[in-house]
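**Q** Each structure below appears as C-alpha cells.
Derivation of every value follows stated rules applied to the coordinates shown; laboratory data play no part. The model shown is predicted, which means the values in this text are computed figures rather than measured ones. Cβ atoms are built from the backbone, for glycine too; each structure is taken alone.
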Structure I
Amino acid sequence: MTDWPSVGVVIPTHDRPQQVRAALRSVLTQFYPGDLEVVVVFDRAKPTGDLADDGDRPVREVKNERTPGLAGARNTGITALDTELVAFLDDDDEWLPGKLAAQVAALGTEAELCTTAIEVDYRGRRNARLAQQSTVRHADLLRSRMMMLHSSTFLFRRSALLGGLGLVAEDAPGSQNEDWDMLLRASRRRPIAHVDTPYALVNWAGSHFETRWDTKISSLRWILDRHPEIHGSPEGAARVYGQIACWHAAIGDRKEALRWALRATKANPGEPRAAVAAAAAAGIVGVPAVMAALHRRGRGI
C-alpha cells in the first residue's frame, strides 16, 4: 500500500490523567507512514493544556460542547477533525504495536468500518478475545454483541460518519450500548472488515459504567427499541433479556428479574444468564461476584 490515508484519533477523557497519557502514547508510537493526529476531548472538564503538541503528529485538546458523556465527546472529536479516517480510543485503553497500519490495510476500498480483536486486562490478568472471522455482518451482531469488537478498535471513514452512517447516538442512556448501536447501523449498510489479531488492550477494572445497573437496563431497553430486529434472533434476544434480568437482580428487583429471566428462557432455553438472574434474585449468588469471576476469564455477563 503506497498511498496511506490521513487518520485522526479521538480520545475522550474524564478524570483519568494518568491513563489518558498511556492511551495517547500508544497512538503516537504507532508505526504508520501516513499523516496522524489526535484530538483529546475533555468531557465535563476543562482542557489542561498538558497533552497538546504541535509536532509531526499534532495533539489537540478540546472541550466537549455536545451532550455530556462518551457519545457527545466522540462526536465533538469527529467534527473537529478533517482527516480521511477516524479512529476511537478510550482513555483507559491502549493500542498495541502494529494496530493502525494493519487496520488501514484491512479497511480496503469497500468497508466503512474496520475493527480488531482485543486483549482484556482485568486486574493484571489478560485474556485475548477473538472473533474467528475476518468479516462481520448484520446477522452476526443480532446474534451476539461480539464484545471483542470494542469501540477502542473502531476505524471509520469520516465521510460515512458525516454521511449516511451518522454520528454516535447521543441519546443512548449513559452513553452505554452506543457502540453496539454503531456496529448494527454500520453492518446494515456494509459488512464490517475485521482484523482478528488482538491490537487493543482493554481495561475492564475501574470502568465508569461497571455497576450502573439502572443505566445498563435503560440502555438495553433503548437498543431493543432502536433495533427491534434483535427480537427476531433467538440467541441474541435471549442474551439481552438475560442481561436485563441480571441487572434487575443486582438492584434487588426480584419480580422484574424473574420476568426477564423467563422471557430469556422462552427465547432460548439454553440461555445461561437466565439461570444467573434467577439465582441472584433468590439470593444464592451476587451479580457483582459473578461478573468478577467472568471478567477474570475475559468475559462478561
Structure II
Amino acid sequence: MKYFTIIFSIIISLIFLESFSRIFIDDGMNYEIEMAKYANNLKKISQNRSIGIEHRKNVSAKLMGSQIILNDHGFRVVQKTQNNKKKILMLGDSMTFGWGAKKPFPNILNEKIENYEVLNAGIGNTNTIMQINNFFENFSSKFEYELIVLNFFINDFEDVKIVEPNFLQKYSYLYTFINNKINTILIKFNLKKDWQKFYTENYLDENIRNDTLKEIQKLNDYCNKNNINFIIHNIPELRDLNNYRFNNETNIIKKFAKKNKIYFIDSFNSLQYHNEEELWVTNLDPHANDKAHTIIADFLLKKISEIFSIN
C-alpha cells in the first residue's frame, strides 16, 4: 500500500506539472515547445531515408504566433497554386520555410513577381542533401520551372540523424521544457556544444561536405539539362553580424559555385547593417522575423531581376 501511494502521488504530480506546462509555459512563443508541435502536426518521417523528413499535405497550425498552411504539395502557401504560371522554386530549411514569420521571403516574392509563381518548399530541420532528394522524389516533374533557388544556411552541411521520437518527446510539454533547460545549463558549462562550435564542426566532416556538394552538382546538372536557371543563395546566421564568424565556411560553398559556374548570391550584404536583434523572431530564437524576410525578399528580387530579367 505504501509503494502504491508513492507511485500514485508521483503520477498525480506529473499530471499536474504537465497541465501547468500546457497552461502557463505554453504561451505560443516557446521555441522548443513550438518546434515539437511543428514536428507532430506538420512533419513526418519519410519512407525514403535520403529525404528524411517531409511536410504533411493540406494541414495547418499556428506556430510561434504565425499561421502556417501547407498545400497539397507540402509547400507553405498564402494563396492557391496558379497552374498557368511558370514557377520559381525555393528550396531550403526553416529559414526558407519561414519559422516564426507571418510571411516568409518566398511568399513575399510571390506577391512582387507578377509573371511567375514562387513556391516555398522549405522544410525545417532538413539539410541540403535532404532538400534536393525531396525535390527529385516528389516534385521535380510536377511543374515547369523557370528558376530554382537553393537557399543555403550555415547548418546545411549538418549530418541530420532521423530518429523516431519517444512518447515523452512527442507528447510532453513538460519534458520538452525541462530538457531544453538542461541543455542550456550543459552549454553554459561547456559540457555541450554551443551554436558556434556546432556550426563550425559541421564543416569539418569531409564526407557530409563532399556528399552535399555532389548533390548540389546533381541539381545543377538537372537544371542545365532542362534549361532551368539555378542560383545558390546564402542566408547568414543572424547572430553577431557585425563580427561575422563564418566567412571561411561560406567561402566553401561560394568557391564551389564559382568553380561549377553556378550563380552565387549572399543576403549577408543586405542584413549586416541592421541591428541584429531586430531581425530575430524572439531574443531566444534568432530565426529571421518578418522584417528580415522583407529585407531578404527585396535583395532576392533585385538580384533575380538583374541576372535573369525576371520581374
Structure III
Amino acid sequence: MLRFMPRKLLTVLALLVIVAAQGSRPLPFGAWHRLSKAPVIAPRGNGWEAAGTFNPAVIIRGDKTVMLYRAQDKQGTSRLGYAESKDGVHFTRRDEPVLSPTEAYEKDGGVEDPRLVQFGETYYLTYTGYNKKDAQLCLATSTDLIHWDRKGVILPAYKGNWNVRWTKSGAIVPEKIDGKYWMYFLGTTADNKDQGGLASSTDLLHWTEATPVPALPVRPGHFDSRVAEPGPAPIITPDGIVLVYNGADDKLVYRTGIAIFDRNDPRKLVWRSDEPIFSPEKDWEKVGQVPNVVFVEGMVKQAGRYLFYYGGADTYVGVADAPILR
C-alpha cells in the first residue's frame, strides 16, 4: 500500500514518526528529503577546487540563491567559491574564489567552513582561519557577497571560559535578543570533546563568551557523543531559537541534530533531538576525504519549504528540503 501513497502523505507519516521519537516539541519544518541523488557541487579541474568542494553557506539575494562553499586544492589549502542558482538546486559557479588566504592566521591552511547572515544591507560571514597551526573563528563583511572586508579573529583559540583548543563554526542568531547579538560556536573542552558555545556582541564585530560552560554539550552514548557543532544561522520561532547542528559519535560519523533554546534567553537549552534527523546514506556521503559525513551549514526558505545545504564526506555539496510547518 505504501508505494501508492502520494509524497505529501508519506512526508506527514515520516514526520509523525519523528515527532513520536523525539517528543512533543514542535519544529518549524517536517521530514527532510534529498533533492538530488548526485551532489549539486563537486570538485573540478586541477586548481583551487580540485580536491574538495563542501561545507556551504547559502543566502537569498534578489531572485537567486547564493552559495559560498569551501574549496580545497590538492595541497590542502582552502578558499571560498561562489555559486548562484534560480531554483536552489542547479548552480552556476564563478571561475575564481571570492575569498582566499592572505592573512597570517589563514596562510597555508586557508579559509574554511563559512556561515552567512544578513543585517540591513550588510552580509556577515563567519569562517575558520587556519594556518596549519591554529584554527580560529574569523569574520568578514560584504554588501555584494563577492568583495569581502576582513574584521579579523573574533574568538581566539586556546582562550575563553572553557575552550582549550581551536574555535570554529560561528552561527549568528539572525535578530537581536535582549539588546544583543548572539552567536553559537564550537570549542573544545579539556576532555577533548568538541562542544557548542555561545557568545554575545553589541556591534556584531566584537564578541564575548556568554556562558561558563558549553551551551550545547555532547552526550555520552548518543549520536553527538564526540561533537556538537553549530550549523547554519538559527531559525527564530515564537517557541524558541531552533539550531540545526552537526553531531558526531565516538567513531566520528556525522549526523544532523536539532536543539531549541529559549526565545528570550539564548543561553537556555530547552530541548534537543534524541535521534538524528539526517544521516549519511549516499555513496558520496560515505566515501570521500572524510568518510561518513553529512555536515549542514546552509539553510534558506523558498516556496513553502526550507532548503538545507550540506557537505558530503568533506568532498561534495548536497541539498535536502523539508516542508515549512509553522
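**Q** Name the one structure among I, II, III that mean count of other Cβ atoms within 10 Å over residues 116-123 of 20.9 was derived from.
**A** I
**Q** To which of I, II, III does the computed value 15.1 (Kirkwood radius over Cα pairs in Å, for residues 180-251 alone) belong?
**A** Working through the options, I get structure II.
**Q** Who wins on mean count of other Cβ atoms within 10 Å over residues 100-107 among I, II, III, i.e. which is largest?
**A** II
**Q** One of I, II, III was used to calculate distance in nm of label points 7 Å out along Cα→Cβ at positions 140 and 268, giving 3.8; which?
**A** Only structure III yields this read-out.
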